[in-house]
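Some structures to go through are shown next.
A short reminder: the numbers here are calculations on the coordinates, not readings from a lab. Model, not experiment: these values are computed from the prediction. Cβ atoms are built from the backbone, for glycine too; each structure is taken alone.
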Structure P
Amino acid sequence: MTDHVPEHVDKLRNENAQLHEALRSHAVVDQAIGVVLAIGQLTPEQGWHVLKEVSQRTNIKLRHVAELLIDWARTGQLCADVRTELDRQLSQYTGPPHGG
């Protein structure tokens with residue numbers, strides 16, 4: 001049984017690292033949804049839909065889109081393709097694009 005302990009410990013460490021990464025990713029996505037909610041005055045469900053659609057339509061991973069939106073909230077800078085798609089998605093709920 002002790003022969004398997006190092007393998008078991010390595011497996012648990014790997015699982016632990018994966019769970020930590022999942023929690024970090026979830027937090028980033030939640031923060032980005034908050035940004036979308038604030039600028040679009042949407043419900044959380046609508047904010048999730050907007051974030052997901054921006055990711056799919058720009059072919060950028062969801063977590064990376066989320067990071068870009070969080071940076072945008074902090075710096076005021078957002079790449080044009082993401083901004084264009086964000087405005088497009090928000091307009092489905094809010095009308096014409098908001099400034100910024």
Structure Q
Amino acid sequence: MQLKPGLKLASAVSPAQFVVIRGAGEIALTHGGVAVVTDAPAESAADGLAGEVLVGKRYSDESGDLELLCVKAGGGVLAADGVELTVKAAKALPASD
């Protein structure tokens with residue numbers, strides 16, 4: 001799937017929805033082992049999906065070149081090119097005296 005910032009995506013197996021924050025190019029993006037779609041999300045979740053994506057969390061790859069924001073939660077593991085995406089850690093604020 002051709003990704004670009006601002007593209008809205010939906011899971012084909014759960015009600016999860018995502019927005020591309022960073023990343024461009026041809027990337028095989030899956031959720032719950034099934035390719036994500038640009039259409040409306042699934043109304044019911046498939047049974048037995050491992051993992052869960054959480055609303056408001058940013059998911060990225062190890063290189064940091066791809067970043068997705070979860071705008072609607074759902075069961076299933078989010079992966080790009082077969083590699084699971086992880087929750088992006090918040091940046092530490094500078095200490096104040």
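A few remarks follow.
- Structure from which -27500 was derived, helix-only ellipticity at 222 nm (-39500 (n - 2.57) for each DSSP H run of 4 or more, over all residues; to 500), options P, Q: P
- Ranking P, Q by relative contact order in percent (Cα under 8 Å, 6 or more apart), the structure that comes out highest: Q
- Value 3, 15, 26, 26, 15, 7, 4, 2, 2, 1, 0, calculated as P(r) over Cα pairs in 5 Å bins from 0, in percent, assigned to which of P, Q: Q
- Winner on distance in nm of label points 7 Å out along Cα→Cβ at positions 9 and 89 once structures P, Q are ranked, highest first: P
- Entry that produces -1.01, -1.16 once log10 I(q)/I(0) by the Debye sum over Cα atoms at q = 0.26, 0.29 Å⁻¹, for residues 33-80 alone is calculated, selected from P, Q: P
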